[in-house]
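Structures incoming, each one as structure tokens.
What follows draws every value from the coordinates through simple rules; no lab data is involved. Note that the structure is a prediction, hence the values are computed from the model and not measured.
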Structure I
Amino acid sequence: MNTRERILQKAIELFNQSGMYNTGVREIARSLEISPGNLSYHFARKEDLLVAILDSYRDLNDAIYATYFEGQPELGRYLEMISRLLENTYDHRGVFLGLDELRAVLGTEYDYPAVEEKRRSFLDRILVDLEQIGDLDFSTLDRAFMVDILAFFQRCWIMEAMISYPHLKKDRILKRYMRTISLHFAQVATLQGQGQIGMWL
């Protein structure tokens with residue numbers, strides 16, 4: 001692993017432990033036993049480090065979506081994909097809990113609207129596919145509303161989890177929120193789709 005990757009990995013670890021706001025670049029350098037100058041060679045500002053972490057997070061999410069799109073649409077596979085997305089968010093939770101710094105970077109140095117548009121496009125495509133194969137039926141609930149729910153959930157669940165359940169281990173937290181999202185899908189799942197939700201309830 002090269003120095004840049006080590007810095008990113010250590011920053012995520014320290015952000016998860018102490019929060020992004022409470023973690024300085026000197027602390028990251030000290031924990032890696034490198035000079036602050038060496039760290040600033042790779043990341044001139046903390047904001048640059050945050051952008052690199054967000055890029056990595058986005059790339060991991062894109063890979064998770066790509067894996068899903070390589071196979072056949074199926075509600076069970078989709079729920080497994082959501083589980084992997086939640087796990088990725090949990091592993092980067094320190095970034096999303098530092099709202100002041102995150103908001104500053106998202107507002108000025110990161111094209112968040114493009115990321116959000118891509119996420120909504122993926123969600124809509126998946127829901128259309130799942131309805132076409134007979135796993136979901138949106139005759140009683142608007143698909144666009146479900147996209148809104150899913151986008152909001154993916155954006156905000158980690159903050160609520162860390163505030164309400166900081167004492168729970170990762171696997172318990174993920175199970176709790178997978179149950180929540182599965183209950184939302186139960187409202188629009190056909191009999192065929194219901195059979196694929198059971199393991200998450």
Structure II
Amino acid sequence: MPTNLAEQDHKMIRIMSTLKQQPTPDGSQPPVNRFKKIIDHVARQTVDRCWHCGTCSAGCPFVEHMDLLPNHVIRLVQLNQREAALKCHTIWICVGCHTCSTQCPNSIDIASVMDALRQLAIHDGVIDTETDIYNFHRYVYQSIQKHGRLNKLEALSRFKLGSGQIFSDLQAGLKMLTRGKLDVLPHNIDDRGALADIFAHYDERRRSFDTHE
């Protein structure tokens with residue numbers, strides 16, 4: 001969804017205008033931002049270190065396709081705006097190139113934050129924002145879980161059939177096949193136990209969405 005900086009700013013302003021100040025009794029502590037704690041825990045970051053200099057947004061090569069700037073998303077996490085953050089297109093448009101992470105003056109791994117947000121969106125069932133991107137991620141994940149490595153032909157075939165885009169990129173796919181860039185048969189790793197342990201570890205980390213305080 002191509003956009004521009006003005007549209008991104010206006011959308012963030014609209015979101016901010018809907019926020020209501022949560023009054024607290026004198027001397028009491030403000031409500032705990034459980035959403036931010038979950039994202040910090042899963043991404044292993046501290047999003048409160050962001051001072052919104054905009055370096056991440058200025059360097060992102062895909063920013064023109066996002067509905068919110070990367071630092072806008074970080075601000076939503078800081079403000080406990082779970083629904084708005086998980087429903088935005090930006091977390092799915094991010095390809096994890098880590099350009100933002102390497103340029104951040106406070107060494108925040110913003111790409112990891114985006115990944116944590118995607119995981120939480122899947123957990124909450126908020127996956128209708130960018131369905132094709134979600135399904136592509138899912139097919140790649142399932143291929144790795146099944147074989148221990150990605151079988152590109154399998155994942156791409158499932159994506160094309162599922163999205164109905166069967167004949168798109170057909171010529172490119174045939175060229176890759178003839179040049180040996182796509183393996184017809186998958187290659188399975190030998191140590192299946194180690195593979196199962198890796199996925200079990202991250203399944204356990206995802207349970208923190210429900211249990212982390």
The highest value of relative contact order in percent (Cα under 8 Å, 6 or more apart) among the shown structures I, II is in I
helix-only ellipticity at 222 nm (-39500 (n - 2.57) for each DSSP H run of 4 or more, over all residues; to 500) gets -17000 when computed on, of labels I, II, structure II
